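The data blocks that follow each hold one structure.
Please treat every number below as a calculation from the coordinates, not as lab data. Quick caveat, the model's predicted, so the values are computed rather than measured. Cβ atoms are built from the backbone, for glycine too; each structure is taken alone.
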Structure P
Amino acid sequence: MKTAIKRHPTHPASGHNTLHLAVCAAILLAAAAPARAEETAGERQAIAPLVVTATRGNIALSEAPASVTIIEAEQIEQRRTSRIGDVLGEVPGLYLRNNAQGAHFPSSGQASIAIRGVPRTTRTLVMVDGQPINNALSGGIDLSAILLDNVRRIEVVRGPYSALYGGNAMGGVIHVLTRTPVRREFQGKIEGGFGDVRSSAASLVYRDRLESGLAWSLAIGYRNSNGWRDSDYVVKTPSAGTGTLPTSDAIATTTTDGRPAAWLGYKGERPWDQRNAELKLVQDFGDAGTLTGGLAFAGYRVGYRPPETFLVSAAGLPVTSGNIATTVPGNARVVLAESDFFTLTPSSERDWRIFARWERNLANGVRMVANAGHMNHNFRFTQPGAGARFETGAGEWADQPNQRSDADAHLRWMASDNLWLTAGAAFSTQHLDRRTLAATAWRNFDSTNVEKVRGSGSSRIAALFVQAEYQPVANVTVHAGARLDRFTTSGEVRQNTAPAFFTSYASRSAHQASPKLAVVWKTSDWVTLRASYGAGFRPPTLLDLYSRAVSPTTVAGVFSTNEPAPGLKAERIQAVEAGIDFRTAQDATISAAVFSQRLSDLIYRSRISATLTQSTNAGRARVEGVELSLRKPFPAHGVTVFASASYLSRYEVTENTALPASVGKKLTDVPGTMVNAGVEFSRGAWSGSLIARRVSHIFGSGDDLNVNVVEGVYGSYDAHTVVNAKLSYRMTPQVSFGLSLDNLANRQYFDFYKQPGMTGLAEVVVKF
């Protein structure tokens, strides 16, 4: 009889043991492997963490058919971080950019995720307890909606995994698993920030489990910040002609493509506050299964403080508008309006999420899991019009309510001693009702007087999926899966201002197949080899399909308009990967993976005329690279060292009919090289970490021709190295103190906006 596929009961997992190594490096290190030959398979299973995301079932990390990183709650606590972005930033091959007000701005709408060179958050699927949280507006993610204090584990699957999870999983899947109450617990935390960014925060978490089998938890959090002035600049390039208003105190700079420019002031601080709450209920019915449900809320508001001008007239008065003659560069002329000093605020964002999950073991070892959830998301912002002033003037505001509902169910069973099957279905609906309204006072949401443009749309996705895990011989497992999605969409667009029109777009449907094939070979108890092929897709968002955006200002007296694109197809990806995991006699984990990915039907904005643009499936791209990682504990000293590196040997556009000159250029929003290295320690009452991260230069959004190569100026994406330190002292079993220092070396760099220098966060935590 063939050896059965090994499956493991659920138990607490530990360690961040997913580091993936280069094939060649692992071969060189394999010479040390025999020293571990005496370790039994049972011992390996006892210490191996379990991963659920890769197969929708508990499977040992060493047997997973994909490159997976696991981050446990203990690691999050040890690193003393309160932002999930700080945790994800250390995953091999994953780049997370928070580009507004540094990493301290709350909204993920200002963040960008790239996994293995697949750019933009919309191409990464993010889930919380099995429920997708990519919004229906643009597919973006509100990372601030996740309370880190309530996180049990984060699993990151790198590479397309649409065979199980459908659209948005082109780059990979980020799955956040929250804590399930097992006993009565209370945690209170107070934080205070200092340095370049000043902030404060407080959170409370209460968990309990009753004799009836009902467990519940309530977590609430609040955070605020004064913002950071030295971030959003006013930079202008010289205009033709002669300035008539002499000024002084402008600062010479350049644009990101090297042209002379003048730095004229700051756009002002953006204070914000953020609120979170999550209620989770778990009822254990014994043999009848377990029902989990709850409600989560996240919201933030961003204010706006007065901007600051550097310009001073001959009379010594501040200057914010006019036909300016600056002393730099070369007495250049600058045409300046007061609205040049403004940014797109005030704004607000709110997320409501309802979720439920049913799990039950049926007869003959069949396990059933069903998920259902609904998310309501709204993002609002204002912007000034031509001639607006700081306190007064016309403009417009955008209201973007959107909703999504998701449901899925699957069965997982052992069909024979060497075959596991997973089969299921999924259904998702999304709706968007986006409005742009004229405002008589751009700072006042209540000042609107006419609806300018409205775009509404709905989409539905129905899917069937199946995956088999077959063990033809001992220690070799073949994972084969397929998913078929049917995508249906319809919408309408109305414009009430000239030229007024109304268009209703007929319903249309499309199908998308997503196969997955992987082979995992455990050559010994210490070496695992894997190879895989996968295909994924991303359907166009409702914002892509049915949004008509008209600029609030004119250029040469003409408004610029982006037209709806109801005929867009899904973006697609095909990927292959080979990897190896190796564990030495000293419990070091060394991993590597090499991968190649082909992207097609990429959505680009194409210019129809001088004043019209429209999104179209115009692009193809190729991404190739390697990931390396290492983790080595020293238990006797309470120390663990780790390092990872990712390198993209190729990440370029191979076709772009919307902009042919971009062919051969680097993909935007993607760093070619990332390196992480650090140490964690826990000894007695003390614990902490020291982590360094290196990111190479990036070509930002819209820089498809790769012309922005100058660093150290406003709008640039600089290569940078940042060192973060965390330290915690447990005074009693119930009380601990923590100190975090981000950007310890006070590195000055731009990630479009200037990033904060050294910033500290002190905390007090009470648990019982």
Structure Q
Amino acid sequence: MEETMKLYDSGVYLVNGNELVPDGVNAIEEVVKKTGAAVTKEQAAENTIAYGILKNHNTSGNMDKLQIKFDKLTSHDITFVGIIQTARASGLEKFPIPYVLTNCHNSLCAVGGTINEDDHMFGLTCAKKYGGVYVPPHQAVIHQFAREMLAAGGAMILGSDSHTRYGALGTMAVGEGGPELVKQLLNKTYDIDMPGVIGVYLTGTPMKGVGPQDIALAIIGEVFDKGYVKNKVMEFVGPGVANLSVDFRIGVDVMTTETTCLSSIWKTDDKVKEFYAIHGRPQDYKELNPGSVAYYDGMIEIDLSKIKPMIAMPFHPSNTYTIEELNANLMDILDDCEKRAEVSFDGAVKLDLKSKVRDGKLYVDQGIIAGCAGGGFENICDAADILKGASIGPDEFTLSVYPASTPIYMELVKNGAVASLMETGAIVKTAFCGPCFGAGDTPANNAFSIRHSTRNFPNREGSKLQNGQIASVALMDARSIAATAANKGMLTPATDFDGPMGKYQYHFDTNIYQNRVFDSHGVADPSVEIQFGPNIKDWPAMAALPENLVLRVVSEIHDPVTTTDELIPSGETSSYRSNPLGLAEFTLSRKDPAYVGLAKDIQVAQKAVMEGSCPVEAKPELKEIMDTIHTLYPEVGKGNVGFGSTIFAVKPGDGSAREQAASCQKVLGGWANIANEYATKRYRSNLINWGMLPFLIDEGKLPFQNKDYLFFPEIRKAVEEKAEEIKGYRVADGKLTPFTVRLGELTDEERQIILKGCLINYNRV
């Protein structure tokens, strides 16, 4: 995207909000000339919007080492049962800040039974007991409800979904694993080093037919592989912001998660002010702008007018092309996707995209406009305008549209957009995240779906590789999906549409939520009995970190990136979201089906330790391992050694924030991950909060392989004493072969959590 976007190699000063000065020898001098005022780089760095918000929420008194307290929390029904169960086990008495429980991952693929509604009733009774807010199923997806009812200028919100992003409304929001929400519920803090801030400088106006997903995919495609914004805050500034509607900004903002940034924030203006007024909350608007001179650690400069309709091909949002480029190089790009799939799936299934080409044109099988990214008012209005008077046809192509909330749905009914869509053959459904996580509109085997949703990882469309079923998803904007649907599945950019696209006024009806959403207004009722179901289970007992560790490697993954979806698949597996041991049975099931059995096999030794019996008797194979260890460490034995499993992955943790990617390993006896790098902070935090060691090992040939035994002597001491390097041994053939790992930076609290064995244990003491 060279012609549309520039990534600066240095830090950049933003002067008066509209002029960029790259950092360099004479940069300060140039800035002073333009402003007439002396400023240092350090002072300018404090003039970003992000710095101001973080400072207002930091309780440490040290802006290098932040301890953040959030204003509000939010979770959906894949995560809130586990979060509340963890908090209850840790002594929860009342939600100390507003906590919203949504149910946008309902209607899972499990057939029969009471599982889903049991979870919902658990959520409702907990909202009553602890003083929270409960949003019933189909009312709103989590992030749309947050935009409509929770966001506020200058506020911070923590959510247990990775796409917790409300920056366009002036709210810094962070998506993290459940344990970080538990800490907030227990009046603890979110501890993090001051993140870098990357400016996103927008100019120009998008051309007709280009939507927010196009802008977002262009950014993701440019920055993801470079790690340009990883664990940093993206701050959107520049004159181009004013040329975007708030809905458009929201559509770009929600996708910033796919860049692996920590959070996002935008300058605000009268359009945002109007958004809050429309939603009956004018008092929550706050004007936010960077100072007259603001320093950014990097800068992404984007000319919005030059971005064309985009597509992210399977199986990652960063696998981006312009639709024009794809159509011009169709067979080559499809061939490349098929080869990537061959490597990623180890040849277990064959992806066939080239068969979708007819007469030199690519025909897709399904279109979806849904969820927190696609289900916005303007996206659907524009799609309806493009499709008006057309037909999606009577063949295999289908189109489903999921408005992001019932208020949006009702407004679309009132203005005729729903009727226009339904007339074409499209199906308009209720607010549901299903198509985004593999639990709705699953295509046929080998079908190709285009979606305005957040992710296109394998299995996100619902297929099951282990059963030989493979479908694939490409991400596109709602407008180009509609243009494609109007051509009965022939891939078409919306810029080819030359008809009118109207500007529709949005009216928000508060009665919908007033009539249906339970809001305690922060008042807890301790007399309420929590309603459980047979699938809602407590967390099993977990041991403290022992003095010495014997670990078996039970999975070895060499993919460049391992997503949380691969670690614990979404979709129908989430039926067991409230049952830690039940859900754990699906760990790595679509990536390494042998994992669960191998993890359980070594876990029997740790169970024996916890029961006071002999681990070697429980697992006779360990006799030879312990004999070898005793050649150098004769003192290792009863009372000072623990047993469990570990996995190696090159770069694990991209994708979803759901803690189950870590907790499922933990309940199966996992003590550690070994990685060259962790893809996201949130996954590493999940490991730590579940008492797992986030080991790092240098790139190159591994000193061990799958099914090997590893020994880490004095591991507890190494954690306590903040050892920079930790000695480990491969135990094989009667020999101890040494190697080293690192833990990376840990806060004192994180060390204590690991030593105690998990966050629950830490809070019980």
Structure R
Amino acid sequence: MGNYRKLWFTLIGVLIVCFSLLGYYGSEVYRTAPPIPHTVQTEDGRVLYTQESILDGQTAWQSVGGMQLGSIWGHGAYQAPDWTADWLHRELQGWLDLAAQQQHGKPFDQLDADAQAVLRARLKTEYRTNTYDPATGAVTVSALRAQAMARNAAYYSALFSDAPQYQKTREHYAMKENTLPSAERRAQMAGFFFWTAWAAATERPAQDGGATGATYTNNWPHEPLVGNQPTAENMIWSVASVVVMMAGVGFLIWAWAFLRKHDEQDPVAPPHDPLARIALTPSQRALGKYLFLVVALFSFQVLLGGFTAHYTVEGQKFYGLDVSQWFPYALVRTWHIQSALFWIATGFLAAGLFLAPLIHGGKDPRYQKLGVDVLFWALVVVVAGSFVGNYLAIAQILPPEWNFWLGHQGYEFVDLGRLWQIGKFAGIAFWLVLMLRGIVPALRRPGGDKNLLALLTASVVAIGLFYGAGFFYGERTHLSVMEYWRWWVVHLWVEGFFEVFATTALAFIFSTLGLVSPRMATAASLASASLFMLGGVPGTFHHLYFSGTTTPVMAVGAAFSALEVVPLVVLGHEAWEHWSLQQRAPWMARLKWPLMCFVAVAFWNMLGAGVFGFMINPPISLYYIQGLNTTPVHAHAALFGVYGFLALGFTLLVLRYIRPELVFNERLMKTGFWWLNAGLVLMIATSLLPIGLIQFHASFTEGLWYARSEAFMQQPLLQQLRWVRTFGDVVFIVGALAMAWQVVIGVFGTRAPAEPTGAPLAGARR
């Protein structure tokens, strides 16, 4: 540890505390998850649903795309309704109409105000009262509620079929005709929707640790008819999160001012690029195909993004062509998200594999090239297999019992079938082995400062192992438990350990280039890792406020995730540092565009993860906007803006060294870089954010059901805003294709384009 003992102990202490919190309250998620009743029955004993039928309904929902077609408890896609909120509102309205007919002989909306108030009070009492009996596992409902449930079930069965009366609704929801052909499975799926709505409307027993008067989902969604309003605890921890964030920012500024070594001088840059003087190893030369796979999947993802966005306008058609029966919204959105994860991960893997021989003394470990080749083709098989499986599942070709394993898990960001998920994990584990074969001998080598290398090793191991968290849930796992482990993958693995790896890898590269002192690179990486982990690990819980968890989970998630914003306040300085590196030496001009990507990472990290992330982070904020278009604002800005540009930067950096003769085409790179940024700004500013804010007003005033309803989403203004997004999408696509074409030229071109006049040529490999 040497001179970094305090930083190492800080990091270790942070990890112990944070993972203890994540583990302890994770066990509470298991203990306090909303019960799935053994039977849902009427007061006279007639069984409506069983635990098995509800779980069968969950698997049926998974098979049609799950979270890629509407959402459950706010998690999923945004075109179709949130099925929890939609079922609940429809059932409540059905109950009121049935009760009005039963008691007054006319519809509810024709009653006077006093009569309506009486029925609303009865409704609230009936729905919020918890009739679950732990001894028998039975939930008892009134005959009146059973009738309302039957109405809902009939509606959903028709909606997910090809019933002609709901064709226009399916079009508005971007559903294909006959979404779920089996009538039996449609009935089971209706039972699953009912259970999610039951948990959202039923008060949690006080002994289970719930807030007083709160439902199993902490009164989410906002539904005035049943009295779902933000809890007092929600307000308290929202205020606390803001205070914690301000305190964290203040402490960081204090530490930056008083603890930073102001006398640290940047080292004198070497006269030539040190990496350009190291002979390429066979495994490094073999990385060209990885870079091609990155931009191939990137181009595919971007084109699918435009395709998917257009479905929000026409629903079942693409500029008049009916393609939904072959490539429905749920499928193309699945491919859009999965291809993003694949190409970004491949970019990170390529960067690691490029570094491994450098760490190993400029030579390959034995059979390293063979390992690199095997890993590449394994990636291709997993990508192709998962995409085909997704298609067969949503087309309802796969038998139901095969769907989860070969087709579609139904959960956003981990949609791929379990077999392909195992294959992906095996590939990442194999990458870990390839990395450690280069790193471990360097760690054992006597002499020299190994602290930065040790941190890089730790991040590599974490990336290799923590994807395995996705195996802790199965096809029929309770939804709350599944969400806990899913966000281990989506948040902790992607936003936590990938960020530490990226920071450390960049620090290692820049210190190897002689642009940053090893001491500063090590200290900055250790401090950054502590900050990322402090907010990021317990901050995983901010995704679980309303997923069947209790108040302590909300408290931990709100308080710690507020700290995720803290390190982002210095990103302006980080962007400036990356930019200024170009001026350190003439040969740095050859690394201009990778550095520009790293500058973009700092900007979008501040805006996408910081501003837009905190916009939806406090519990009171997320209460009203979970499941609205404000979420993809954060997702697009953070996932692409941060990790996308980071992966592109790694890709261009590796390309720069494995094709030393290449000179980046300035016109292509300017188009690629600036049009990508401009397109991202346009799609957010002109479409996603305005739609999200309009939805927020509707959710606040009427309820989530209304903000996601067919009538609301088909308003002319919202339709126009979705059309406007087309312009931003086109700009973004042009930038993506330009960037991709530059990489293709670099990988497959025999000669680079001529150097622009006046541009310095970095004395490469002389």
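Numbers for the structure displayed
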read-out	value
Of the structures P, Q, R, the one that -20000 was derived from, the read-out being helix-only ellipticity at 222 nm (-39500 (n - 2.57) for each DSSP H run of 4 or more, over all residues; to 500)	R
Which entry (P, Q, R) yields the derived value 3.5 for distance in nm of label points 7 Å out along Cα→Cβ at positions 592 and 632	R
Highest-scoring label, criterion being distance in nm of label points 7 Å out along Cα→Cβ at positions 496 and 688, among P, Q, R	P
